[in-house]
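Structures for review follow.
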Structure I
């Protein structure tokens, strides 16, 4: 029967092979970096400790064989001296595990393109896991190497702290008991859910208070009212604001469902967003526009000495979750158009516009639309032949500049395969909604003037007055940017803002897709 020592050595050999390191062949001898006179150096113990800390970054310690490595290092420390071959096997296994850990920390475990997140591979920043590991071993600064590998973003560190808090609450009794059903309406109707409104009582108030206190939304120490009012409502509103819900103080089905999510489940959500930050290019340009789909927010910022300085924050409207989702990608904004035409996308023309024109030819004139024929001529005559040309893709429909134009008064262009752009909208009332997935995929912006001034800031001739005049002119004017501005469309469902942890609904199911891709890795 094999001894435990034999089993562990065989396991470590398998680990080295799995990580792409055949024992004794690929690298120069690793043993001197990890062993001294046949005994593990301090660095070996440090490596095991650092690998065991992988969960603090939302990673899985078992991915790096930490238990087997820890047992083998401990065993080697107790033996008089390992022979050269045994030292080399263990040294190579430690090096392989640490290199993989450093690589995962620096660029993530997953190529985002596998899940249709079209980010270009980041430009080389000079971080070589093998080289940095060797330097860390030679200087005795392995912990510093791990810190350097992780993203140097304040948001990343804030989410790491939030992850630790959620895990600390994971076994709290406040989540072992289920919240009771919400009060039923006075006149129950099929399919009409219950809800808790100010002035009502509820059997779950005590449990609600405990969860809200633990989550930091209820801070009052004075006795709480026996009915749902006052500080109760304020605490629920804070919870709603932090979870991307309608902030009305009414405890309805969506708020009730969010309150039932356990800290362990929130910890998993944070871990997914830490993975996204590892491969999302946030600091590769001096200026950048970042759209966060689940949050329905756009931020325009500059990078100064490695720090992100936000210039503009505004609400946005994104693609419908059911059928016209806004894709996740990066591209450079190269131009903007004042008083733009809206070229109706072929898919919308075929599925929506042409059927409307077949039923009601007057729709074309009422919506200030026109046909652009195959020869480039413009026509406003609705005929079966013209509609057939549109359906065949040889003619197109466009909407003229003006108050009815779906793009509003300005369009921000960045060439991409999905024909997505940022634009103004005449339907400004939709920005008042809590959940804002209403578009056909393009992103509508709440503050087009402010965004235009941001992208035109190195073209001083474009003052605010001139921008507004061009938007109101009703005549197309295209402006090429002196300096292209990267646009990053991202998908973050956990975010720390002003020191408070926020969660947003996984409206497109991307969290589920990422979790499954990581499980299959």
Structure II
């Protein structure tokens, strides 16, 4: 156990935490031993990850792959012995979109197969294209677009690369050091500056988006055939996103392929050197407009305590992914861990006092839609803070969505009263590397939907591995990036936290209710 971490945590919180919250937690050692034995020695987490990735395929919002994953997880959770398994509609989302074919290559001055994939929600090409290219630099003003008038018809537009790849001597896989974890655990240490954009940054972003719209309109009106673009990546990796809105009434755009920057830069260098360049391209994409709703998968382990079984401990992660790979670290890993956690609890025969509910969220990548609407439908609307009856019954929500790394601790999300409780819950797992409680907030994962209405929602601290430099929203996010031992460890920690929360005499402490969002 890292004594420095625990000392910093205990010393820093003692002055500000109510005495009742500092009382020693009652932990069931025999139950935790069963959880660890099952999770470490008879794990099914990699088998689950295989079905979520290789079998289900890419799981873009409202795509066929996500529907396959929804059906499989509902069936699998039922086979584990959970009840009330359901694919629950949360509301209207928008069009589904799938890729049936994608091919791109340079055919002049010589043949070279290139790495790329269609941007989400972009249309098909009108059959195979074999056309010359024109390079377009990213405009900074609307006047910059004038130079391309009359030059785009019948051409494939190659966009400039905003961030050329730079080789690095840093290791591919990164884990937290003791020093880094110590700083996170120290409540007196300066916290990182918020990464939320200020008003000036938001204004700049809106101006850039307006300019991109003008650029798209120009390419359409000038008769360009398709677009090749690159947003980042290195060594054949490319970042991917949507190239058009998913709304049913979205404005049409050109076919667009997101590329590995090395291939994109080769095309640009050749054109700038005066060498004629030709590209062959074909994409077949398909829109789904029959069902515009979004869905979450939910299932339960019923509580056994007469007084507490109406209360709920939730755990979850988002099931949807981006489409250029199979979404292994983002976020099949988190969903596989959460499914393994409930499997462990059922297999060991433990009897939680509170009901345990797993939720696998849809449409997270487009703005936490699945979790935010679930919270709005079941607990409260953050715009008004009008509470629904179930708001009082939620004991806690635990989330996993920062890649496939093992758990090193948990973000207390500014909840000072809960931090010493979590410190006690982590003690049995110090030998597995899970030791740290930090008061820091962390954003961009589904626990934020719960925190926004004053519910105790938490995200675990995970080793970063190669998540942000390599796999996050890229064509490299595949099953092969997962490390079995890390996911086993995470499953055991999650199952234990969920069990501890389900067995406490009291629900976890809450922060004060936030003000209605529309009043802020």
Structure III
């Protein structure tokens, strides 16, 4: 893309704050949990901002603040305000902008707020309107890239010109989504398009493990978005399943179709919402499930190796505390694992005190530790573990994979072996999604190869691609925690009702009204 002879180079800001927050998790997120990127480091996150990009002659990219954190509990109010104030201040100091690529998640919860993204977006919109555009021809435009597990309230959507979201879960298209948001914005600015948005929420709230695009009906529903997007007069079609582990009125599925043709956008949004509603009972877990005990027993008895088990209720990449020792106890209750006839590795239990104790003792030392259950003390408390320290690694020894954002921040780690079980303890919350998370120092791990164990028990929900490819077989353990897959036992009381699956028969006689709200183009 290049500007026309009579069109100057565009000035577009980039920034946002992204986290997924479980209101059922006792963990609290602070500024220390956020990887904050500014300046050239922020521009280096993306391919389309590079000097060799086809957009280089068209756009001057203006880096603001991008802050992203591993999912967790709600953000402390003071930490949120610190990040919000910096983003807004940088916007106001950036000078006139044509637009903003707004790189967020969409499921941030903040102590004291009921719709954190709406609060942030209203402040961002006000700051953009304050600086105006370089030639004062109209309001700057906002184009938002989001996770499909985000929430889209009307209050949040109204100040935004363009909204799009991932179309795959697992999110193998995350960077493609950000690029689509940027290119849609550039196209609208160059062509003078002020798009209509057809917005509708669907009274369904399901966990990501039931809405993975690896299975129907999500596969077809999300595949249809590209077909809608290709229709004349349509710019983008997006669908959010919502975030199931926050107890807020905005938490539900949502559809937004954006385009120049308001009538067509509305019609397509309503059809898509109707398809989602009609399919609500067809969503199933992405893999076979069972209780923790059932999953361990079945995995031990299987001849498939390695056999992976998801400790789904304490998944830190969905917002769990990551410090529950629930599965640790279930593994060592199994005679085959306890005696070493079956080997297992269970990484990612967060316990800084236990990790420090292991470092003080050293490799080869026998230790007795009180493991986990300090942050989330509601599901069994700490587990007393006696074993041998078999590996240690400092955060400073780990390779920094900046492209992974907050997920790949270095942490001190200690591996302790008890019977056939190797437990990996971490001093701060860390997911284990790839071989590099487990393996040698050059890759950022402990020298542990999960492929050599009979069982691999990971705090995760659906398996990320490398784990999925590694698994000879797997089970999704329906364990307790801040991101419990059994939504009905969590105790939602602030979500808008009726809402499926909480109110199974609420619409037995008539379907909900799924008529989209037409959000008119933001005034020039």
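Every number here is computed from the coordinates shown, using simple stated rules; none is lab data. Quick caveat: nothing in here was measured; it's all calculated off a predicted structure. Cβ atoms are built from the backbone, for glycine too; each structure is taken alone.
If distance in nm of label points 7 Å out along Cα→Cβ at positions 36 and 484 is computed to be 5.3, which of I, II, III is the source?
I
Given 26.4 as the derived value for mean count of other Cβ atoms within 10 Å over residues 92-99, which of the supplied structures I, II, III does it correspond to? Don't skip to the answer; put the middle values down first.
Values: I: 26.4; II: 20.4; III: 17.8.
Computing mean count of other Cβ atoms within 10 Å over residues 92-99 on every structure in I, II, III gives 26.4 only for I.
Using the calculated result 24.5 for Kirkwood radius over Cα pairs in Å, pick out the matching structure from I, II, III.
Values: I: 27.1; II: 24.5; III: 23.9.
Only structure II yields this read-out.
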